[in-house]
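Several structures are given next for inspection.
No value in this document is a laboratory result; all are computed from the given coordinates. Fair warning: this is a prediction, and the values are worked out from it, not measured in the lab. Cβ atoms are built from the backbone, for glycine too; each structure is taken alone.
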Structure I
């Protein structure tokens, strides 16, 4: 069997007026994943902020933070303390009139940096006056991969996962695994579609996949906003091999085979992927899975 690199994904709950509970939940999950041997831990899209795409952008512009702001600085300190890289979503001012919906990498001892920008902003929800395009600037059609030990990781930010072209860009970037950061509602999707769609893309592109999703219902805007994703791990043959049950709190880990750089994707890559689940209570106790 090939050597493997363990990566993790942490589910994060709904936002309120205070981001401290979200930061605490993220830290507990990161520490739990690190104790379980994860070299990289993924947090969801916009993990420390409410999902406000349907609201007036001017009322929520303060949610964007620079890479040396409090959220990224806090996560970078945890990455350094645990020796585990952290991939997380946040809104980052990016020199345009609107911020970018970014995936940020905090490697131990290194300054946080953007490794992905959401390329495809979803349409407005039915009945909403505003949508993500009113809050964010779309990123270019480009994916950057980064190394974690002997594997290469590409990141998709939420809606990007739905397009085959995004997965093709991940393959072109030399990815061995895809990390998907997820938040927000998907009211038009039938039950089970989220996992089925991720599994299909993983299988068609031969890429193990791990998704970190928000969960629960937010009411900070005065109306309920439900997070519809699930934190899960998928093998390269499309098998869902771990998922946090009931779309709630928890942690999944995925062991990704470290293949030689010139090795083509194969069924062996799929069969060698293993995963595990740690549920909310052990995470909050910072226990290893």
Structure II
């Protein structure tokens, strides 16, 4: 039974990590911006390029300019309206990527894992997408960011520590969002003011408390046993009820995380009751005999 449980849990984890792959069609060009020249790959794939999470870009088409290679590409640009999730795999193709500009697409979620492979990232522009939440430590692995723009999204929640550690940030543009409509450039005082306003206008204390409770469940789910599994399940159900008080746009991220914990709990409960029924059956046999 233990072996079966292990296999089921592995299948659950695999279902969350399975990825599919796509081919990227690049138009290469040198772009002039503020007296600097950037070698760019512009996405020209007009098909439904990235419509699933964990979509891996593992193939590339396009002709480089003379004497240029993938290693010279520092800028990725797309306004093709066919990217629904942040692309995975670009860092393995373009090792020196410093600028990612994906405008007028359908990106809704943005996580630390999406950005982890871009330690050299300096510019991140995601205007006119569907982003709703900016989580703490989102830019943990991108300390060189100087320019962040997420104008005209649907941001309703900005966690208090999301911009911590970004000491080089000199452009922050968050206009035309639900909870904030501000931007600043080359003015550290104005940028710090935006961050302060975001902490007031875009934070929800109850929401943050719920995330802390979910994180505790995530950290301890590997300690499930017969004595605590039912208590775990009760905690999950109470958190679901709390999340029901929030708009779907605000709670989808936490619901997803809680759902992963609940899946493991459900598998364990199934085993728990099966074991209990077997014990009862064995006991009945002993009584009869």
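Values as computed for the structure displayed
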item: Ranking I, II by distance in nm of label points 7 Å out along Cα→Cβ at positions 33 and 129, the structure that comes out highest; result: I
item: Parent structure of the calculated result 91, 45, 28, given that Cα extents along the principal axes in Å is the read-out and I, II the choices; result: II
item: Among I, II, structure where relative contact order in percent (Cα under 8 Å, 6 or more apart) as derived comes to 22; result: I
item: With distance in nm of label points 7 Å out along Cα→Cβ at positions 145 and 209 derived as 2.8, matching label from I, II; result: II
item: Parent structure of the calculated result -6500, given that helix-only ellipticity at 222 nm (-39500 (n - 2.57) for each DSSP H run of 4 or more, over all residues; to 500) is the read-out and I, II the choices; result: I
item: Test item: Rg/Rh (Cα atoms, Kirkwood Rh), for residues 89-200 alone calculated as 0.98, pick one of I, II; result: I
